[in-house]
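These notes open a run of structures that come right after.
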Structure 1
Amino acid sequence: MNYLIGIDVGTSATKTVLFDEAGNAVCSSSREYPLYQPENGWAEQRPEDWRDAVLETLKSVVEKSKVPAADIAGIGLSGQMHGLVMLDESGEVIRPSIIWCDQRTGKETEEMLDIMPRERWIEITANPPLTGWTAAKILWVRNHEPDNFKRCRHILLPKDYIRYVLTGIFATEVSDASGMQLLDVPGRGWSKEVLDALAIDKSMLGRVYESCEVTGALLPQIASQTGLHTGVKVVGGAGDNAAAAVGTGVVRDGTAFTTIGTSGVVFAHSSKLSIDPKGRVHTCCCAVPGAWHIMGVTQGAGLSLKWFKDQFCQDYVAEANSQGKDVYDLINRYVDTVTAGSDKLFYLPYLMGERTPHLDPDCRGVFFGLSAIHTKKHLLRAVMEGVAYSLCDCNDILREMGVEVNRMMACGGGGRSAVWRQMLSDLYGCSVKTVKQEEGPALGAAILAGVGCGIYPGVEEACDMLIGVESSTEPDKDNAETYAEYHKLYRNLYRSLKLDFKELAKL
């Protein structure tokens, strides 16, 4: 039997999973690493931490599984999008990676709009200039760290830095490259017009592949270090959300998923190119050759719940530890005792600014409606509902664009929460399903590797063979009516505070 490996380079950890060709997870390993915030609104990580985590987890799954190295055919890569990795002439990291949720580049996006009209950016890259995307980060380094920029010879995304570590090859693929703001998204290749306008040398960027194409093979020293063999093929892979789409079977029109990880995403597949002229949602090439996806993103989804848990729930952590339970299971149990609407308490999940629908790097988190009746359980439910309202904003825009979804899947850490799935179902007004396979992006990356290695005939066919539905959550009529009213006020809160957020940013 053939085996495949999926590597997911996430924001909090790297997870490596070994699958058999039937899509069953045989063995997995993960390693966490820190996120650094040198200033308010900044976010960085060390690419060397990703490298060490990948090599450690690769070696671990090979050793623990006892699968013969010769039976492991391919590796697929997935990872956090938009991060800027800069390498010098020797292939060494120049500075920490400025990652997806960093919001320091407001002036650089204005600079991009001075260089080219917003409408033209949307025509070429399918999106307006965005603070979290890679192009603005490149300009920031050039503007603020000119010595580092002069040393730079290679610009990579996080997972593509791992590709370089594994294979020695500088390359990317269409789904992740779509989030750099340098790609001609309709044409699925680097945009000469954009690169010329920004004065970025194309030689700094790797070759662009489709997600299921083979990009190289393991270097001998990496094969020796991990227990693999040099014949293992490394395919293009996909950005985390495009890989999650494959791992949940969202590869045909009418299918979509909601993921609640550090960020939150509503992602719909489309065989036709569709671009929001207002730039509120992102259109990117997807992991299925010749197709695209439309994606709304809320920056602080699971991040909001983790932040609240870390800062204010030490008692819950201690209780969970004493019972041998996951603290999030305990939180879900307590949250489920509070009625929908959290007794008129709202939370705006803007800890790291916001993308959809506001594109506002200056907005910040808010609790609104606090009163003496509210307990920690109310605040926790309000946090989860605030994230759900934001995801509903994303879904509403997809509907406005004429994207009809008849199958909504839930994935990511938050997607395992029955409480959160119920909130989403109530707000979306449709069933929300989970898949039997829980590995999401890692499975999607492995499936892409299997297609590249010729084990599966195509991405869609592989998903038909491997992906199955586990559960379905249906809307609660009473809750849906409550949330419909509350969502109106939630949307008004941003409008009321928009100018105040700008004043706050100036202080």
Structure 2
Amino acid sequence: MERLSRKLLQDISQYPEKVLQFGEGNFLRAFADWQIEEMNQKADFNGSVVVVQPRGQGKTEKLNKQDGLYTLYLQGMKDGKALKEHQVISSISRGIDLFNHYDEYLKLAQSPDLRFVISNTTEAGIVFDAADKLEDRPQKCFPAKLTAFLYERFKAFKGDNSKGVIVLPCELIEKNGELLKEYILRYAAAWQLEDGFKRWIEEANTFCNTMVDRIVPGYPVDSIDEITEELGYVDDYIVMAEQYHLWVIEGPQWLHDEFPAQLAGMNTLIVDDLTPYRTQKVRILNGAHTAMTPVAYLYGLDTVAEAVEHERVGAYIKQLVFEEIVPVLDFPKEALHNFAMDVMDRFRNPFIQHYLMSISLNSLSKFKTRNLPTLLEYYGRNKALPKRIVFALAALISFYKGKRGEEDIPLADDEAVLQLFHENWERYDGTFSSVRQLVGNVLRHEEWAQDLNEVPGLTEAVSDALYEIETNGMQVAIESMFNADSDFGEVAQNGCHSTK
């Protein structure tokens, strides 16, 4: 059977390379690149995407073997009906391996067609590392890579303000565009680049804060043989996603003209302030994802749908959302409730196998972004700790032990985080005092940007929950939570399906 390629599908159009994209992963291909495909077909965007891999090597080479093509399956509720559909996405022109073809990367900076930069390097990607240098090929951090690229563009066009770019970072970080710009200016100062470049960054380039929303389970491991037979070709980059999507871009209204997503029927909004959209989505949808992952996985479940449909784990998730997350959000309660109900329905999508392990990448930084603000806000309002979020934090620490029974967990995080947990779990001897020491060390780790041991009662509560998990297992630990809180199952009894 032949591999998907432009030779196999000869009617595929080619467009000018208008977008530089940091990240070749499932999310951007199922979200941003799909929207660019739709804009090319329906709104005369007339642009393609050049992809660079922000970390590691090899994936762009594999993508190039398919000429940048891949198949996107959209499955879920659309206009009130369950719908499953697929299409070949051709918006990616090529991938560049920064480690072996750095000159190609710099050459792209000299292209007059280039207009956009899109990124998704996870919450851990937008950082500043003083060790990065302009002469590195490539730099380690994404902001440093982008600074070097923009500096090359500034030099190539002699500071022409018309050759600036529009930057749309998709990382789930508050004010992601502003933070990325701040780090670029910090690199410009650290590398002693000329003042003209700094002015060009400020005046010629548009850095937009953004918020993205689409559940993307990724590659269909369980059904790939049937899908390949259905398609009639081999595709190593098939990606599955739900029908629902939302992209909120905080930027000037003239962006509608250059990025005509709404003309293509996309649920993409250009607004003056995305804060309400972002907080609602990150705290409820992403917060539930991050909190449920270690709890459900250690319980013995593997997918989001299994978790929310499970009698005990599902009740835990609903209580977490409706009793701890929603009450501390300062938006109309009916709107929050309806959004949360819709999220539960999206979690149940019958077509999608959204594996918990696919959510677990960089879980510590995700918990900091998605769940810690809720924990602190809940305590500030109630002078009590949110039990389910505390339990999720304990489960996360247990998850980073790297074991589910006798099975190894393939942990994926920054080396410093993995080392933190490895060293502390090595000292664990089964006693409560060693659990207490482990929790204290984790809660004071620099990743949190504060010593969480100073939150009244948190160290003790997390230690109690972790000791229960480690001593008796996750299933018994959740039962203990039910037994300790008689109203724990009320949300499940009051209904969790949207009636809209």
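Rule-based calculations on the coordinates, nothing more; no lab input. All of these numbers come straight from a predicted model, not from anything done at the bench. Cβ atoms are built from the backbone, for glycine too; each structure is taken alone.
Numerical summary
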quantity: Mean count of other Cβ atoms within 10 Å over residues 66-73 from the coordinates reads 21.8; which among 1, 2; calculated: 2
quantity: Read-out distance in nm of label points 7 Å out along Cα→Cβ at positions 282 and 386, computed value 1.4, structure in 1, 2; calculated: 2
quantity: Among 1, 2, which structure scores highest (criterion: distance in nm of label points 7 Å out along Cα→Cβ at positions 162 and 450); calculated: 2
quantity: Value 17, calculated as relative contact order in percent (Cα under 8 Å, 6 or more apart), assigned to which of 1, 2; calculated: 1
quantity: Origin of the derived value 13.1 (mean count of other Cβ atoms within 10 Å over residues 130-137; candidates 1, 2); calculated: 2
quantity: Origin of the derived value -0.59, -0.90 (log10 I(q)/I(0) by the Debye sum over Cα atoms at q = 0.09, 0.11 Å⁻¹; candidates 1, 2); calculated: 1
